[in-house]
Structure I
Amino acid sequence: MIANTVKRLRSWARMLKTQLILLWLCCRQPDTPWGATTVALMTVAYALSPIDLIPDFIPVLGFLDDVILLPLGIALALRMIPADVLQRCRPQAQAMAGQRIDLKGRWAMTGAIAMVWLLLAAYAWSLIE
């Protein structure tokens, strides 16, 4: 029973990885609407960000935000992206999902994500004062 549950969780994690790669590839297509691109980029950035809305060290709640927010963001973005764009990008996403993703040299992306979180924190701090 435990082995079956672990197997299902691994399958679910692989599916999420494939869908996140699919969203990234769709964002790079010129015929993807800007609204869908925005939602997809926010979802991918949240998935890659080391900072969560609810920190992971908080029991249960820390992982619930990932389990709920990521699938919701993915589902919303996939509904907004045209079917032909999804069809065109899906084979490449499936091929890339089987490979190890190398983030070496992606300092600009990491810096941009950190900058967004810092700006949000500064804005929240200004609202508190």
Structure II
Amino acid sequence: MALPPKLQAALDLLRAMPKELKAQVLLDYAKKVPTPPKEVELERVHECQTPFFLKAWVEEGRVRLHFFVPDEAPTVKAFAGLLKEGLEGEPPEAVLAVPPGFYRGAGLEDLLTPLRLRGLEAALLRLQEQVRKSL
């Protein structure tokens, strides 16, 4: 199955950019992560070195997402922004079909350490687990 269109478009954009610009685009994604409402219970992704919290659920047939990553971790917060941009509002089947290494080939491997990438994959898996439970 193909990636959701917004996620694919974001990866295509990153793939086409030189390394120096990728970092800037990632920081732009970090700025797109709104603070979740206080009443939303977020789950921590313990596999991430950086505090990474998320909540995913299905509402009216569409995936809804909230994230919290401290501003002091802009690269990790950028990954949350990329997930939010690419998966928010998608049908659950499309979100569940995203493979953990969906970002490979977009050049993120040049910017992030393997340990950080494993943590980010864990965040996607946790998000998908929450979507499954919500169905």
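Values in this text are rule-based calculations from the coordinates and carry no lab data. These numbers come from a predicted model, not from an experiment. Cβ atoms are built from the backbone, for glycine too; each structure is taken alone.
Between I, II, which one scores greatest on mean count of other Cβ atoms within 10 Å over residues 17-24? It would help to have the intermediate numbers written out before the result.
Working: I: 21.4; II: 12.0.
Once mean count of other Cβ atoms within 10 Å over residues 17-24 is tallied for I, II, the winner is I.
Out of I, II, choose the structure whose coordinates give mean projected area of the Cα convex hull in nm² equal to 10.2 when calculated.
On the way: I: 10.2; II: 7.5.
The structure behind it is I.
Figure out for me which of the structures I, II the number -26000 belongs to, where helix-only ellipticity at 222 nm (-39500 (n - 2.57) for each DSSP H run of 4 or more, over all residues; to 500) was derived from the coordinates.
On the way: I: -26000; II: -15500.
The structure behind it is I.
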